[in-house]
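Here, each number is a calculation from the coordinates, and none is a lab measurement. None of the values given here were measured: they were computed from a predicted structure. Cβ atoms are built from the backbone, for glycine too; each structure is taken alone.
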Structure 1
Amino acid sequence: MDKQTIDAYDRLTDTYFERQERFHHSYISEIEYYLKESGVTQASVLDIGTGSGKFVEQLNSNGWNAIGIEPSSQILDRISRSHPHRSPKIQIGSLPHLPIFSESFHLISAFAVLQHIPKSELFLSLFNIKQNLKVGGYFVFSLPDTRTDLDNDSRDKDGRLHCLYHVKEITLILEQLGFQVIKELQFTDSEGRGWSWTFCIVKLEHKQSLPLDTIDSILNRERKTATYKPALLRALCDIALENQNVVEYESDHVFIPIRLVAEKWVVYFWNLFSAPIYLPQVSSDKLEKPSSLRKMFASLQSKLNTLDDFLEKQALFHSGNLIDMDLQKEMNLFLGQWEQTIIKGPIQYSSNGDIFRYDPKRQMVSIPSTIWREFVLLESWIRDAVILRWAEEIERLSRKSVRTGQAIDYLIMGQNLERKQNQVRSLFLEKTVLTCIWTGKSLNASNLDIDHGIPYAYWKNNFLWNLFPADAKSNRKKSDKIPSAELILKRELSIRDHWKYVFQLRPNQFIFELKNFLGKYYEAKDWDKTLFSMFQESAETIASRRGALRWEGE
């Protein structure tokens, strides 16, 4: 749970405690009805974020077996002073990592809790709720529908985080986890603060080993001596978003080039290995005795300096152009060593080698298509959970000399975006007649913006084909919205002409990025038509999965 939010509850304990005491849980009879329908007469209940513990007391007085967890130590102290009879049933704890319980529950509740969970922890929180619920059990929760009193960081005047998740956003994840939505209803705020709430009941229909369970097992429960398992899962998330067309489907498995996975790893570990603080990645990776991969990285870094240099050299080589042969040999050895680390590490040992397999003849990694489907549909949620767990592993391996938050900064660091945009800006200004890709307005150095067609907020994609010249005022209106299907279709000729122009000026890089995205659908003759179709598809699927706002243009 968000630390600043917990601090607010600790600081303003009396205010929030008294508010929770005033609240009347009118839906106890509603929940009881569904439990009795399922044949449960004496339900075991976990109330997450129980606050003053009033709800737990009500349930126990009705003959249920209820306990609560609360992250605020000050609220727990207040319970001990004001209602000491409640204390034995309430302990400290919060999402996403719930305490260990001896048995699972018939009912788990989280009233006015999920909005305090950062997006990076949401998926893991919902998954761990499922893990502590009996099959046929219920999860009930409430969410605020709107808040007009939040600052730009989604915090209220007390500093509490309020992520305005739509209930459909939450239930879609829960449905993927095996839940069925039973009931949704809206009600006004009992304190008269000007917003409404949604109350939702979902039922866990099945708990057999599902694809998402397998992913969670690899991420959270298997033995760890290195960060390589989260690195593999993160690479699969990125490939599911960025390189779907490179993936080959065969029977009930999909096949992914091992070199592509290794190239993703280079991007991740480049930032980690070049950080000004030591970020260990395996238990034997010490400052005084670095790992072999770190040593090879240091050798290559001395010749290339930055990640951008490495990627530009890779683009040149993949486009069929020779670079310094000694450097290319060292780069290939570097990537080859990463491939062997992937094969002999997470592929071999994740789930005892039953999930990932390496085909040496094809030089591809295979995974079941059911699991791949989860990566495609839930890549953003899985990625956030993976990065969080990776950062936690770095903290553990460093014996807490590096904190989780520090590690996250380096894990989410990408290429030098400012440098990339300045390069592209210079490229665009070489054009004699330059116009805004979305409005057709005339552009010059004073009003030119570089726009990510599919916004960077949803896809960290700096490929040349996703960077467009845009009018600065129009681009501010577009912001993080994804262009509508109608707007993209309307501007098709302008988009394709722009791509051809950039292709002529930067053929090596453009071809590399084009093949990387189009994969088996790349055809030199009609590449612009195919790219436009895939651009449309990506815009629609990302907007659909991420609930993004659309931009209709001007």
Structure 2
Amino acid sequence: MTYLFNKPSAFTNELIEGFVAAHAAKVRQVPGGVVRSTRSQPGSVAVVIGGGSGHYPAFAGLVGQGMAHGAAMGNLFASPSAQQICSVARAANNGGGVLLTFGNYAGDVLHFGLARDRLISEGIPCEIVLVTDDISSASKAEREKRRGVAGDLVVFKAASVAAEQGLSLEEVTRIARLANQRIRSFGVAFSGCTLPGADHPLFSVPQGKMALGMGIHGEPGIGESDIPTADELAEVLVKSLLDELPDDIASAKGQRVGVILNGLGSVKYEELFVVYRRIAQLLDEAGIVAVDAEVGEFVTSFNMAGASLTLFWLDDELEALWRAPADAPAFRKGSVIAAEPLAVQKIAETAAVSVPPASEASKKAAQCLVGVLNTLAQTVVTHADELGRIDAVAGDGDHGIGMERGALAAAEKAAEMQLRGAGAGTLLQQSADAWADRAGGTSGALWGMALNALGTVIGDEKYPDAHTVAEGVSKAKDGIMHFGKAKVGDKTLVDVLVPFSDTLSACVQRGDSFGAAWQQAAQEADVQAKATAHLRPKVGRARPLAEKSLGTPDAGAVSLALIVNALLPLFADKAGDGVKPREEKV
């Protein structure tokens, strides 16, 4: 249960404001997150971390001397948008390039990848390192698909210390990747978490049971067992990690390891120390030397009850980085030489977007698109709970929440841009950014890409005809498949988007009216969305327990099918026209 909040929709912004007020000597707020409030060495690399809020101390609590230079902060359990990440990276940039490092989740990969491309296009060198330490989330043979959990702390710290030593972006990146190769984590959970304003947990564990390997967003684990004693839990954690050593270590005996026993939100420090007592004994019995063990909360899951163990297999270089001093709001080690504080700065206001000129025909189309986005948003709001329920079967259950946030933001931005005289293309592109910013997560990135691609093709010169809309949908399909890496058969929205786009284009090419073409494509979308129930997910958070999702369609595929069918009544049944005006408001 979450007890203290005002408006749930304001929770993330208010927690950032309070966090910065409490730690003004170390951090300052910028659009999209926080950066250090102390001066860094000019010309040095900036390490920017980030992810969804709700994991404190990750990510903002790990910004400070000896730790990260900035943290991009998304909504609760939702990745920050590319725009937020770029904003933080620009503010943190010291002139030596930027390393973006974060846990390996689909939404984060999409948004940080887009941010990297934007930063490079602006002349800021940028690299990416994914954290992949959770051994329960993929086999050793597919280690690149593993999630990032408490091992985040290890990679963030190693990279940040290397940056403060003045190493190049290439060297900082090498060290971050080496640290990631040398970490292994395994966690358990006893109960889920309840987000502000919710009347039930986002995910749950059966009463009296322990979920083995459950992810920090409620991703299903690899099994369940009865809740053990503290000693029995220690034995499960240690055995799981000693069963998989890094490739270059033949035997655990004689090795030195950094150790993190991480509480996931509700397990008390006293309980963790009881567990660590036995962990220390087991490591000693295995001939392993624990170095600077950390027991506490480092990467949490709001108020989830659970714990994880991380082992960081050290060499001389990595041990020096692990033991180096740090002074961040939530992580301190040793003693740092205090850096000079930066001058107090106001949070930069987001510059008003200029509206390029548009033809009267395009402005008329923009007015129609306001109705389209309102209908889209209303459809999502109506089905948000059901989409969340579908997503919770083998995912984290937040698809409905994220879609609702994004769709409402896009509809709001569309109305604003139409009043400002924007053309159809500009309206869609600005709505795309609003969707991605407000929603975060995978769906935010994908729908942001889709609307942006459609807006780019439609432009601000003409009223879009059926061929233009079909081409825009096709470009959206190509962009999503390129950046999201999903293919037909992977059990994602691509399983609906591809046949929808292909059917729409084929019908338009043979001369069908736009309304008839859209109807045929929407029917195909509905069929293919239902068919995803028979697929096993091959990408994303549902992949580790693919069998659980059999019999349930993919939430992203279902939401896309719902939307394209809900839009059907808006489209005129005549060739050459795209949409007709509707006045409904959300």
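Comparing 1, 2, where is FRET efficiency 1/(1 + (r/R0)^6) of positions 128 and 504 (r between Cβ atoms, R0 = 35 Å, to 0.05) highest?
Details: 1: 0.10; 2: 0.50.
Once FRET efficiency 1/(1 + (r/R0)^6) of positions 128 and 504 (r between Cβ atoms, R0 = 35 Å, to 0.05) is worked out for each structure, 2 has the highest.
Compute FRET efficiency 1/(1 + (r/R0)^6) of positions 312 and 456 (r between Cβ atoms, R0 = 35 Å, to 0.05) for each of 1, 2 and report the one that scores greatest.
Values: 1: 0.95; 2: 0.20.
Largest calculated value belongs to 1.
Just checking, which of 1, 2 has the largest value of Cα Rg over 2.2 N^0.38 Å? Working shown, then result.
Numbers: 1: 1.07; 2: 0.98.
By Cα Rg over 2.2 N^0.38 Å, the leading structure of 1, 2 is 1.
Where is FRET efficiency 1/(1 + (r/R0)^6) of positions 144 and 288 (r between Cβ atoms, R0 = 41 Å, to 0.05) largest, in which of 1, 2? Walk me through the intermediate numbers first.
Values: 1: 0.20; 2: 0.95.
With respect to FRET efficiency 1/(1 + (r/R0)^6) of positions 144 and 288 (r between Cβ atoms, R0 = 41 Å, to 0.05), the highest-scoring structure among 1, 2 is 2.
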